[in-house]
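What follows is a set of structures to go through.
Please treat every number below as a calculation from the coordinates, not as lab data. Note that the structure is a prediction, hence the values are computed from the model and not measured.
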Structure 1
Amino acid sequence: MTHIAVLGSTNMDLIAYVAKAPQRGETVTGREFRTLPGGKGANQAVAAARAGADNVSMIGAVGADAFGTQLRSTLEHSGVDTDLLRTVDTAATGTAHIVVDDEGGNAIIVIPGANGTLTALAPGDEGLIASADTLLLQLEIPVEGVLAAAQAARRHGVRTILTPAPAQPLPPELLAATDLLVPNEHEAAALTGITEPRAAAKALLAQVPEVVVTLGARGSLYAARGAEPVLVEAPQVTAVDTTGAGDTFVGTLAVALAEGRSVPKALAWASTAAALSVQRPGAAASMPYRSEIDTAANGAAS
């Protein structure tokens, strides 16, 4: 039985599709607009549930508004337990304003809203974390709340996977309570001041025992103390929308590791899931189910 707990953000993604993203002071005409569920926490929860985790639990906050109702419904429809997704009356549901260009690249502005109330654990949160195999964390909620959850996981021997996004300085106490850090190459550079991924990963190992640096279409780089880094290539596909690809990767990776797969096999499986997601629009809406990941992975291996 695999139980993944997620403490993090739930946002409604407001997505504009354009040929080329506007520069400062420029107005462009878009070709499409979509309103889709998102938020790094919710995205990772949906990814883990669709990847086949036996139990996925979401700890977070939404506003008492239509977006909040829709986000809760989306999570539940994906098989995520929302008993500890609280509704707050003091703030609106978080939103992410996203511009996606014709090359699949994106630029995002996040307005935290209710996510900003997650500054500490609430009753029931630590018990849920203690019951999980893995806790997934990101940085779209206040770092105080992330730290409280990571330290609770450490007290109960629960594996903690932290996605350091949006990139920001990390408290030493948070890194000390992190088992696996999963930055992309830009976040790794922001955290270390080192642009070369292998060197950045090596520098991060001074603070955490394991690191996976995601490299987009080039795959992912795994590094652990006392071992040589391992590069796992990603499937080559044509990207339509890269929004949520990193969260797909992390949620799927958490399931693979909880199931006891070796790190190279877990990374390859997670990369397959991320490759499937970028071929579809949206974040949570683009995430593949386990049967799709297995079919694609088996096809690549044959």
Structure 2
Amino acid sequence: MRILVVGAGATGGFFGARLHEAGRDVTFLVRPARAEVLRRRGLRITGVGPDTVVTPNLVTASEVDGPYDLVLLTVKATALTPALQDLKPAVGTRTTIVPFLNGMAHMDTLNDAYGREVVLGGVVRVITTLSDDGDIVQLAPLADIAVGEQDGARSERVERVAAVLGGAGFDFAVSGDILTAMWHKWIFISTLGALNTLARGSVGEAVAVPGGADLGARIAAEGAAVAAAAGHPVPQSTLDGVVAFTSRPGSTDTASLYRDLVAGRATEVEQILGDLTARASASGVATPLLDLATLQLRIHENRRAE
């Protein structure tokens, strides 16, 4: 199975490298500047466990030579529109697209562009970032992928995807309700991102000051209410896990949303928090803490645009 990984950043680069190491036929679709870095340094993963360096197969948009069997879409939501243009030649009649973007809005975009019969749902969990040299730094051992048909069916193509993604150096599962799994991840990342943004610090820094210990729980409750209104209620055990993660004393954990904010980069505010709060408003669900975090990040984006 020919696999095209769209993007070789902190997420796509990590999982693509693991697939490459496992002997899968992997090519990365990247921008010219990223291609130059990877050709010069290799695709490097540091942090947890031994350092890894692989020599990846790379193409830029003008070099895509025809359809691939599986497209793993790993760009940030802010880069989705140009990525869809770049990967057009890679999508044929037998191509399956699995997106690993945050939020849910991208599913509507992909379904409109290619049809639900081409697009699987996907959830990826990994805590990584890019170093100044362009290397992938894994910050914690967590690394897993779940995929599934949007209607929950156990289809033949899901089995084909499972055969190539399974056993490749990370945990993998097929979900019978992938859209709900995507919603639950959305609630987790929005909770962590909003907490970091409002506290202007890590989980541990928030927990260490008066009034910070229950901030994660209060934000998570707002997100869970939105998910329930959308028909994807968060089980208590899952919600307890989100609260535990966002209330650990001494934790240095931060969301990529917050790391982008601190670095002065563009953030996924609209895809992660803006869309969530808009759905909350449409459903009559009050989300004052999520609204405030969204406002702060929008001010950041306006300042960047000036």
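The value 18 for relative contact order in percent (Cα under 8 Å, 6 or more apart) was derived from one model only; which of 1, 2 is it? Working through the options, I get structure 1.
Source structure of the calculated read-out (Cα extents along the principal axes in Å, 55, 41, 40) within 1, 2: 2. Please state which of the structures 1, 2 yields -10000 when helix-only ellipticity at 222 nm (-39500 (n - 2.57) for each DSSP H run of 4 or more, over all residues; to 500) is computed from it. Here the read-out was taken from 1.
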